[in-house]
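What follows draws every value from the coordinates through simple rules; no lab data is involved. Computed from a prediction, not measured in an experiment: that's the story for all the values here. Cβ atoms are built from the backbone, for glycine too; each structure is taken alone.
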Structure I
Amino acid sequence: MRSKMKRAAAACLCMVMLISLTACGGNKDSDAKGNKEAEKSSVIRVGSKDFTEGMIVSEIYALALEDAGYQVERVFDIAGSVIHTSIVNDEIDLYPEYTGTGLLSVLGMDLITDPQEVYDTVKDEYEKQFQLTWLDYSQANDGQGLVIRTDLAKELGIKTISDLQKHASELRFASQGEFNEREDGIPALEKTYGKFDWKSSKVYDGGLKYEVLSSDEADVTPAYTTEGPLADKDKFTLLEDDKHVWPPYNLAPVVRDNILKANPDIADILNAISAKMDTESITALNAKVDVEKEDYEDVASEYYESIK
């Protein structure tokens, strides 16, 4: 009898140990899976468009995230025509975008010129259509503009596009050609400001526009408002679009919703960066790379250290 009882007790003990081991094994598998998921979610894929400004700003984002303890994978040099598809297809987690690009190029909506209204519109539509979040927009605006040689601007008292229109007959205009015909180029300007009766109008390669101005072959040319050469205000003056013919192109991080839900502090990290950026600072960063030929990573690192 005692022998049977001992055998039964031993069997029970073995069963308990087996259940315990199985449970422990299950916990290990679960923990391992959980750790892998945690590791995966902690890697943030930062995308960048394929031009200087895009890479500088994306690198600044990446540095800020790394400083906060995130592991970052840089997916840079993506063509502007496909970067929206990249984030929608889960190939990247975030990238810097322009509010005007979101409004006109991605959403295909009508022109809006108020910065806050543009931002509110793209923020709402991106959330509804793509499950993407626009974080705070910065004051850095890389939009369309007109630039004049500073010596002439001072001589003629030209500060705005309205001033320019009044003096157009005294000035030589240079463009890459497309601007003269494009809906948001000369046609939009003349619809808003009146006709521009230039002294002369010639077509040059767009990459040579600042050389054309510097060599006194022309006086005025279209520009994007954060181009590096514009940092030299002794040479070039960016005119105020005082009647707001062009939409704003404010920089802001666009982030996948699932990434923000898993890592809500990313919003605070990147919003703090946006709060420091403006058109003048971004122009200066572009100048260091495009004019002074510094490495974009060094430029981004130096700037990040100065604002963090």
Structure II
Amino acid sequence: MAYDAVIVGGSFAGLSAALPLARARRRVAVVDGGVRRNRFADHSYNFFGQDGAAPSEMVATAKQQLLRYSTVLWLDDVVEAAEREGDAFALRTSGGHWLRAQRLVLASGVVDHLPAVPGLRERWGRSVFHCPYCHGYELDGGRIGVLATGPMSVHQALLLPEWGSVTFFLNGAASPDEAQRQELAARGVRIEPTPVRALAGEATVVLDDGREVELAGLFTASRTEPASPLARQLGCAFEDGPLGPFVKTDAQKATTVAGVFACGDMARGAGSVALAVGDGAMAGTAAHRSLVFPA
């Protein structure tokens, strides 16, 4: 099947990208594998008009609204391969579908690589978080932990006192210098050098020496990488961010490959629902304009 645009990924960024194309009466296919990055969170915060809403309900409503447009096709599938074919792109899905598109919007998100601490993965998105703006307020000013994953964690530990009393668990992953230690002390951050053995209870940090530190919540900076290989297959340039590589785009969310746009977490150094939706809207409108005014 031939489409004006194929959107790879049907979460916040992808849905937002598809909408302006659909409203321009363009033929659009959205291919989604159903694995949202924030699928573990019961609530999403810090998004205008949807503060505290359930992410699953937000996405379901947006999908329902998008599918009211007759030119939109939705495929519950995964795009495995993409290549340029003349002036368009050919895509193959794991379900055996072949799609052809004049424009391609990549919105497949990222994979989080979490610290190898027993019990952490099971609490990800529930009592272990990465973004204080999204989840800090609900901890009600209680005791908060920051689990180091690298030098960037010092910045995270300095930021978190806005939301509670902070303990910075170095866990062999961070070594603040004297100036940073003074900054942390000035912010009231307690440094804990003993390695972390596991997480227990709601958010209790169990240290190697047997001590337990009960927390309202724990923050950590996961390493990320794009969840799909398509950008690399197509030859898109990447940038190195503080948390991992991401697809390089311009202000219009165009990649370095003509006709390919990227949006959401896979195309920025760090993201959120609000930023993903904004990115998607920009990518979708830019993709449409490129169809009307080809370079």
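Some notes on this structure:
- Among I, II, which structure scores highest (criterion: distance in nm of label points 7 Å out along Cα→Cβ at positions 124 and 156): I
- Label whose coordinates, when distance in nm of label points 7 Å out along Cα→Cβ at positions 68 and 268 is calculated, return 0.9 (choices I, II): I
- Across the set I, II, relative contact order in percent (Cα under 8 Å, 6 or more apart) reaches its highest value in structure I.
- If distance in nm of label points 7 Å out along Cα→Cβ at positions 100 and 220 is computed and equals 1.7, the structure in I, II: I
- Origin of the derived value -15000 (helix-only ellipticity at 222 nm (-39500 (n - 2.57) for each DSSP H run of 4 or more, over all residues; to 500); candidates I, II): I
- Source structure (of I, II) for mean count of other Cβ atoms within 10 Å over residues 164-171, computed value 17.4: I
- Origin of the derived value 1.10 (Cα Rg over 2.2 N^0.38 Å; candidates I, II): II
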